[in-house]
Structure I
Amino acid sequence: MEITIKNFENHFQKLMINLPKWSKKEYDVTKLKQVPVIICFLQFKDKFLLLKRSDKVISGNGLWSTLAGHYDELKPVEEILKKELQEELGVETDIIKQLIKGKISIVETDGKIFVSQLFLAKLKDKIIPKLDFEHTEFGWFTLEEIKNLNTYPKLEDNLKSFL
């Protein structure tokens, strides 16, 4: 079955219920052949927030990426996105002026297939994130500057899909 924006949640929720859990609410979706992910580009004016991935994550070590998290709970993707903003960046959703749901992106890397629901969050103000263990540094970059960075696969193409 082709995974689309319309069936992303339903498709993966059906698969999740048969998986072991990380915690009371979170399923170990890394056991799936296709790992569901939520990706959100954060934009303030003409710059985008990128985060350098640490060596404590399962993929993309040392690469520049954006806010991303496993879709691992039986909740709407927007709720998981809110959780990721709080956990990974230490910010609340009230910083978002506009949230745009984008396409589904599929990336095969590090021996896994990641199926991602893309979002673009246009922010009211520029933020300074409080990084967790998943990232070692952050920066605000223009699209032109991003072209010169060592980024996660398809990052630039995924970002351009919103522009």
Structure II
Amino acid sequence: MGAASFSWRAIVIAVEYLLEPVAVSRWLYWSLVIITVLVTGRAVYIATRRFWKVASDPSFFDYLQDSFFGVTWRWRYSPNGRISEESPYCPSCDRALIADGRGDGFGNFQTKMVCQQCGVVSVRDCSPNELKDAVHREIDLKVRNGSFKATLLKKNEIKSRLSTTT
């Protein structure tokens, strides 16, 4: 009985201490109020984004696949936002394409991309490096003018249709 009354007594003393008026300058009081509001607002914003997945405009970091020059291309972004690891895939069977670049000795190149599974062939009159540069330029254009968002929406619609039919 003595220990229980002691703990309640300690709680009552602590609450009275916390509720006791204290003289604080206005600048300190309002600074603490503003900081509290900002921190609380930020925490609420993060919580709503994380737990309720608030819909927002897609980021270009979500844009990882598109079709250029009759071929499906996939890539990643480095931490600084540069395109890396771009790879061509067959538009029919989605297997990786084998790219073969050949020159005629006079500065003329031709890049042939072949699917070993279904035989789809795509030919471009440029070197493999020039082809990758062209793909980079296409990606950059879509990111700069915002048209990548339409590509992502179209891809998400297809995914949702497929998930509802299965």
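When distance in nm of label points 7 Å out along Cα→Cβ at positions 6 and 150 is worked out for each of I, II, structure II gives the greatest result.
When relative contact order in percent (Cα under 8 Å, 6 or more apart) is computed for each of I, II, the one that comes out at 13 is II. Please state which of the structures I, II yields -4000 when helix-only ellipticity at 222 nm (-39500 (n - 2.57) for each DSSP H run of 4 or more, over all residues; to 500) is computed from it. Answer by label: I. Identify the structure, out of I, II, from whose coordinates semi-axes √(5λ) of the Cα gyration tensor in Å was calculated to give 62, 21, 15. Considering all the candidates, the number was obtained from II.
Computing semi-axes √(5λ) of the Cα gyration tensor in Å, for residues 22-77 alone gives 48, 12, 7 for which of I, II? Among I, II, the structure yielding 48, 12, 7 for semi-axes √(5λ) of the Cα gyration tensor in Å, for residues 22-77 alone is II.
No value in this document is a laboratory result; all are computed from the given coordinates. These figures come from a predicted structure and were not determined experimentally. Cβ atoms are built from the backbone, for glycine too; each structure is taken alone.
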